[in-house]
Structure 1
Amino acid sequence: MDFDLSEEQSLLKDSVEKLIAQHYDFEQRKKYLQTPEGYAPDLWARYAEMGLLGLPFAEAEGGFSGGAVETMIVMEAFGRGLVLEPYFATVVLAGGLLRHAASAAQRAALIPAIAAGELRLAFAQSERQARYDLSDIATTATREGTRWNLSGEKSLVLHGDSADRLIVSARVSGARRDHDGIGLFLVDAASPGVSRRGYALQDGTRAAEITLAGAAGEPLGAPDRGFSAIERVVDEAIAALAAEAIGVMAVMHETTLDYLKTRKQFGRPIGQFQVLQHRAVDMFVAIEQARSMAFFATMMAGEADAEERRRAMAAVKVQIGRSGRRVGQEAIQLHGGIGMTMEYKVGHYFKRMTMIETLFGDADHHLGNLAALGGLIAV
């Protein structure tokens, strides 16, 4: 199997990595965190100029017809920089819902604005009682004439405090955990009936608690057939997060190696002690195991068979979570006390890795799912 990038993909990789290297060192990132948005609006405009915001959308709809490989390239580079901009929320999550659920007219109206950097979206899916169950939705959508009114509460909406519009999952019919009867609705974040409380997560990225009190929503596609699109987009999001995790782990490993070469004890660099060399090698092995699964996730992101796709993404989540925890813990321990300080970057990378593990289900949750599905390879 050929894992080499095409010429266009190699150029994309080089350009994104160069951009992140120039504009996302650790000190610059601290400054971005202090902005009202919690990220750098100027860089968001640069992403638009480079075509990154339109990358996964069809060319006929204002995008650049990229696929899972292109998303993997961008997300790994973003992981290396601990990028704060709402690329994952707007392009991967909400953009995926537009691609899989919206009508042609809706895509024509929204995708060019996303690609130009003029529209930011957020996916309001999680609810406090749901944990990792995508179908556990208590938010309701009721129809009055031609208008849909949404009522309920959404939690941990990534970049929901700065989004221009929200894509909200809401129940049209059925019991709370039924797969049927779930719709997706486009909501203007500034419209009456919408209130938002934004806050910073432990890794510095932003999220919001959102309350809907009769807010008007526009259905994306059929108003009661949204669950299959949600499942598919979450699987694609897991593949993107796996790629980001590789970038995060790679920097933790590189930073740790540099520290082992410079920190001296007993008159020589601690990297000369064999036991620490072994631990650094164990970190490298864990990263390579995770990298293989990130490639697998990229290959399976477009799988039409929903069960096979879920099986693959569950296995990916298990390995990414375990590798990320191993690499992060080793990085902190090998750095000693400095690894836990806010002034040193390795702890920030570990925080982001922890967030990646818990998004859409941690390793233990997905191990249970994988067992219920009969393992990675169905017998």
Structure 2
Amino acid sequence: MKNAKSILFTGGGTAGHVIVNLALIPYFQQAGWEIDYIGSKDGIERELIADLPNVTYHQISTGKLRRYLSIENLKDPFKVLKGTFDAWKIIGKVKPKVIFSKGGFVSVPVVIASRMRSVPTIIHESDLTPGLANKLATKFAKKVLTTFPETVNYLPEKKAIHVGAVIREDLFTGNSENGYAWTKLSPEKPIILIMGGSSGSEKINRVVRENVTVLLEKAQIIHICGNGNMDETIEVDGYRQYEYVNKELKDVLAVTDYVISRAGSNAIFEFLALNIPMLLIPLSLAASRGDQIDNANSFEKSGFAHQLKEEDVTADSLLKAIDHLIDEAPNVKAVMKKQESKKSRKQVIDLIESMAKKK
């Protein structure tokens, strides 16, 4: 017999398009909901969802919504069309009461199919300005939830709701003893966490590694460098590198004093919730639509972070920016502590449950 309480999640392409789903799924697991997830065949979402118990993963055909000229653009409409048909069949089979979409190109066919199946869909937009996938999907959704208050100005008034950042609860349970044991670092010296997004950053990785000796004079370093970007030739006391950190992240964050990061919305709001002073190096306009620049500007204006433009990153500028961050850390933490980061998750859950009851 079909569970009366059923929900379908979607989102993928990058870790940022999965993290909010990971923050919500544990609640629905504990509440006894039947949970399905639609993602791509080879996306990072498949790997992240695979570890979750009692979540059925379905893969669909996906296109990539490019903003540049490519021969692949001619194929993608057919991939999206097939993905929509795939999603339509899956939704018809699992019969969810509600669908929650985190965005990314895999989510577009799902949201379109949800309208065809008359299943209400809630979209979550993390960035200050909506991404292309969510722009396309918004017309088929019931509600669009935003992390930044400014984002509602870019969305239909009747659909947009500002809820704030949805933070994974387990991040608040990090254990510093476990963190020091896992990284083999010392509690006697500060730790800087350096990360360039789920794919890593060639420029950040290079500048850090070329100046690792000088950086270690200031603090110990945990360097999350991205898949395939390890440099096994570097073996220096106080420097630890990892391609990606998942289960151990909460413990790593528990020992982190400062963070140098890209400006993906989910990550920086997690650092904010944990009161970790941050230096943000957003993706440049040459490599993105500028969403990370908007995010970083907003955080800098609010006093939550310092910012260094990617095109300005050199050994000298990075070292100076780190010194400035360390000096200003007490002031940054004081501003951060005024934020309430735990209410948003419950608000989103309440909205999902309310919409499911209306179905």
* **Origin of the derived value 16.1 (mean count of other Cβ atoms within 10 Å over residues 167-174; candidates 1, 2)** => 2
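A value of 130 was computed for volume of the Cα convex hull per residue in Å³, for residues 223-318 alone; which of 1, 2 is the source structure? Mind dumping the intermediate values first?
Values: 1: 94; 2: 130.
Going through each structure in turn, the value belongs to 2.
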* For 0.35 (FRET efficiency 1/(1 + (r/R0)^6) of positions 47 and 231 (r between Cβ atoms, R0 = 25 Å, to 0.05), calculated) the corresponding structure among 1, 2 -> 1
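Please state which of the structures 1, 2 yields 19.8 when mean projected area of the Cα convex hull in nm² is computed from it.
Numbers: 1: 19.8; 2: 17.9.
Value 19.8 for mean projected area of the Cα convex hull in nm² corresponds to 1 out of 1, 2.
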* Computing mean count of other Cβ atoms within 10 Å over residues 15-22 gives 15.8 for which of 1, 2? -> 1
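Quick one: helix-only ellipticity at 222 nm (-39500 (n - 2.57) for each DSSP H run of 4 or more, over all residues; to 500) came out at -12000 when computed from one of 1, 2, so which one is it? Walk me through the numbers before you get to the answer.
On the way: 1: -16500; 2: -12000.
The value was obtained from structure 2.
All of the numbers you see were taken from the coordinates with simple rules; none came from a lab. These numbers come from a predicted model, not from an experiment. Cβ atoms are built from the backbone, for glycine too; each structure is taken alone.
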